[in-house]
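Structures incoming, each one as structure tokens.
No lab work stands behind these numbers, since they all come straight from the coordinates. Nothing here was measured: the structure is a model prediction, and the numbers come from that model. Cβ atoms are built from the backbone, for glycine too; each structure is taken alone.
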Structure P
């Protein structure tokens, strides 16, 4: 503690040092000193209760006293984390998780501290934050087995911490001494409702959570790498609300892609494109639960907004608030802001991705009558709007982006195929009309956006290659053996890769790595593209190189700075874990080439 009695702030670490706890309704990042550095409550896009990651207030830390070396790991098949410290006296573990089943209005954070191979001395700190503004704190009140606190509209109850002592500003601290083999259970509840009734019983919560994770993550032994595939599935499950089926793009906001470059965003919302990519990845693994969630959320948005469906929504299906700055120091190199200007954009490709998602679900007989209506809505939206400029997959200025048109053609063809129709089928007239529309999009794009070298170019006015142009052929349109596909892959290898690091596109004449980090999703997309070309060896090289870009906890961010070997951007990035999962499924099968 400082002389004034408040907690010294935990420093921001390299992103690779953080682990994730998540229950679908919110997520926490845990640092190597046992500090909860980020947690918004009660929902993903709420104000943060603990915001040390970006220089805000609030922390909940369990930290060994004295010198120690941090580490940790996840238990197989879920997001139950074991933070582990080797001290001068022995080994200390803190088993921690956001309890399941999740309640949208109330989170339960379990922490079980155990002394192994010697005694343990730890300092435990709880200080509720004030969100993005000054907020209002109400000092702690002692209960029979812990403490209650208030922070703004949130109510907190902390049990198992009877020995804690109050300090200035609502601070609670405790010195914990455990004998070898002894353990201590701490339970933190946070709710925007009254916390009535007795506090949770730790052992019962642990058993329910363990059972829920065992039930949630399927056996993926048929994939290229079961361990990483199961972990990526668990991360995606942790980012997906069981109440609505919406999956946030990332747990965080304002983590910069590039220091001082002004590229940092709030990703605590549901991107329709990301949701569809996840559903397709899940379908490729032969699983259904997260596929059903993706279909449900996307269907409801199409039913509600039709051809005016926004690119992103809150996890409850609401409008994403507009971008605004907040008065916090920020993560080093970034500028803090919340909300996102995404709702002002039109992104044509989300309708193509929706059709690809529905086609994948149809092949597994997972479409209900409501979703079959949404199929028509998405196809009609493409028919009405495909000539309009849009912001595209990378959310740039409005142009007639080639990728948007090709992915829509791929979606139309996929949903029109007999094998994608399912038992209910697609009326012949509709299937023929959708196939014809796909042909028209492909022919028009070939006339206006085919480079003289025979490859696809970014747009009719931009002759450069773009790695996103590899995705439509992975989905089957244009065909993988189409000369335009082969030429595009060749150009991407030559102009957008550095070794086995892949970049989205060239920003300017600078070397690739000076403009932005390697885009991790693109590394996995290269693996899928090479696999579709029949090159299993090169596909495996791309897969292995790209999955090595995760942090020590196995989480992927959006970009990777190859010069400094650092992760960049919001964490964890859902679509990267989705692409890893799809690669793990596809690379386990013989190449199609």
Structure Q
């Protein structure tokens, strides 16, 4: 055979081998996908293995929860049962409640609107850092990385949150049914049956709203922007309920509220059973149940699609908050929540820097307040609540006056404390104070100026309606309360790490040791001293008719409280530097 024949044979063999390979490739079936949920689902095996590994841990955790529940129930029965029995007995005997039942009946439509709006705000704000679905860090980092269905891991957490919310709603419904029975509005069974749709549906709607915010991170900025208007609407709803209870009702507005949404639909059975006008309550109840079922089913489906980034950040935040609470470092827990949920939006403002170094701290505090106006909004809201509570308390006598003054002054402290946030930021890490030309004790004293002055201005504005009504003394006393409150707020900022050793002070007694009370007194020393001192002074002055002598005595008490608290501010700041 010649070389030409040999080459031709080789070329023919190669062509035959290529054709045979092409035929085999054509006959070969398509390769299956690397992984799909149907063919390689390991959910059952993984969760079974995980339950076996976690069995001992879960057993110990159930014991811990049982002990915690036992302690809470024991404390509630030991310290709260006597007051509850006394309250219910007074209501049953008709002591001091007069037309309370009729007042409650008139306030029901607006009260349901306010409660529903409050639940919505709480659920949406909670979803910024936690939400209905929270799984542990190992579950996010390991379990969801396995070939398991996300719904089997995440949806039980949603169901647990929904169940706890419904349980809390049922407890509130039982308490409300007791009040309705004692005040003569309806029987316990009838009141509980009427409250049942609201007790079940409203918490479920709130949990579903939280699920929507947690599932969609782009909604977080809108929630933060809408918080202030929602709080204003909540205050208006509470005001409408108070006016309606006092007899000032607006029937067209109440009718619109009863049919405007789930808040009104939930109120209609209760309004009807207490004798109010709600002829269409069966249709409203059907609407409420249908909307709730649809929303909950949608949220249950959504629970399986939460991004892993959301789950990781929530797991880390939940761990930080739990650690802060168990270590009694509530400030650390609050900072963890703010950092995860995103604090209030910042505005860009500029103020010309002062040439006098003694005004630098005031300039910085004002600039911080202008860039975070939400703090001023909270101060205004707390001031309004303080003026209303204190005014109601001053118009009564005895224990009710003391209670009203205490609630009003506590709200006033919260208003001034909202303006003292720069001092707290300064003491969260004392190294931040390195910018200041002053020592820390002097710096803290300067931080009291802006809360004191702005708090006094807010108090003056809140006193104007009372002054126009004839109580001119409020123009002096209400702004005067801001001074000890500012000193108390800065003193709380300089408190330092939690003194957990105080929990074990004193000996054991059958009712427990005094340690927790000593720790609570240390932790809340600022508001406790300022509010208690002012309550005693104002109650005595009101008892003497608020003449010039009694008003001057209140001013002296406020000055002494301010001076004493400022003295302890300097001492605490020095101790904080040495710590």
Structure R
């Protein structure tokens, strides 16, 4: 038996025809849906990029214990397990995070791998001199990550000179492997492209009527751009997605031509979605984990359970993919794996689980039963306590600093570490951590996905919230979540939640009216939201300093109504070295509702 997995990054299913899109043509995704089972309730586990891939290897949630980081010494790895059982595994990808400090142990799990250079901000590709950067819409990337910005423009110039986009090279290599091995047995091929991840650099003009400055890299922030610029970004994303669609078609063509459907599994998936102006947000990470991010497209063909052109409604997740692949090759799942084989879902749409858990480390912890979705926010202003549990102390691009490691503790073992103890490292940098979403700013959110699929109208239902909390605690206990996660979320893990307890906890939660300084002035609506958001950036230990500084600013300006401009003045006082970053957060905080 053989298996192919075609993986895209940041695939928004609302742009795919099989998921109801009527404004963008994706003929090969439509063709794929005719040849496979298409899943409607397939959810992420851990986000974003590398946490999602850790789930894909290990078959268990990682976000409760760890942010972005390498595979750990105790982790199970699906491609490595295949390799150990005589199944040749190959990864070909242009996803540059595999070669950063925080992703450096993933590709080594495969029997072989190939790296295609030049995607996004790949810093190790061949460099040009100074790149030619056109007049463009200002984006926070150039201020918060100036090297990323420059590197990306260098990469663009080079692959244009070569005439081959990195994504196309990935599929070229994948098809070369198929040509060499289409008559051989016992292999697994992972064709993984970084596209359609931003920036949305397109081969052909996708929006000839647009006359504004260059714009193809949306910020991780609220939408503040013009209506024309928003529409332009969506067209560019659609154009990159068309390139993805054409390359997917090449794989489908090969399988047709060589009659591979009789003995070859095909999976097409993504790590997470992407917001393209929905709910007035760009990108991911800095907002609640809405379904545009969490409910992802998924397609599977299993020749042992041949299902074509059918939909599946069962609640499934990324953690099920590695278990399904192992099952296909008749290899039992490791006991630490939380995922389940999708074979029973393919046969009869059998329920696989009652609830799915998902989230970013240190942000909301989310749970859904497919109908209702509950987002549990941090109960503390400072989003504390929060720790990293690891034996591989690396962030996305760099190792942990000596300062971060000063307060290290040795703890464990945990239920999934095979007897190994762990480093317990406190998350120290509040401003850095706030790059992702400090959920305190939003509060707990509850949605009815059937009646409110756009998640625009949060429910106020204490009885339903109590039920979802009970399920959330059970799933966290099943995952051996650290005790401080319950504390951070304001949860009593040994208590059976009732509607009365939910209402009691709500009344105790800090809010805008909880602070005396808010009663001293009138407030514009955006200023109220910024005030709450800034609490999490300043931290509980500096609250009195924050309130005093706000009073000083109001006295200095002589204003009686607190406005956005006052927080820009405060930002210069508190974060003079991170001024560009803090103004980015003010943009974000102003849009919190």
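Structure data summary
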{"item": "Read-out mean count of other Cβ atoms within 10 Å over residues 242-249, computed value 20.4, structure in P, Q, R", "result": "R"}
{"item": "Read-out FRET efficiency 1/(1 + (r/R0)^6) of positions 178 and 282 (r between Cβ atoms, R0 = 35 Å, to 0.05), computed value 0.45, structure in P, Q, R", "result": "R"}
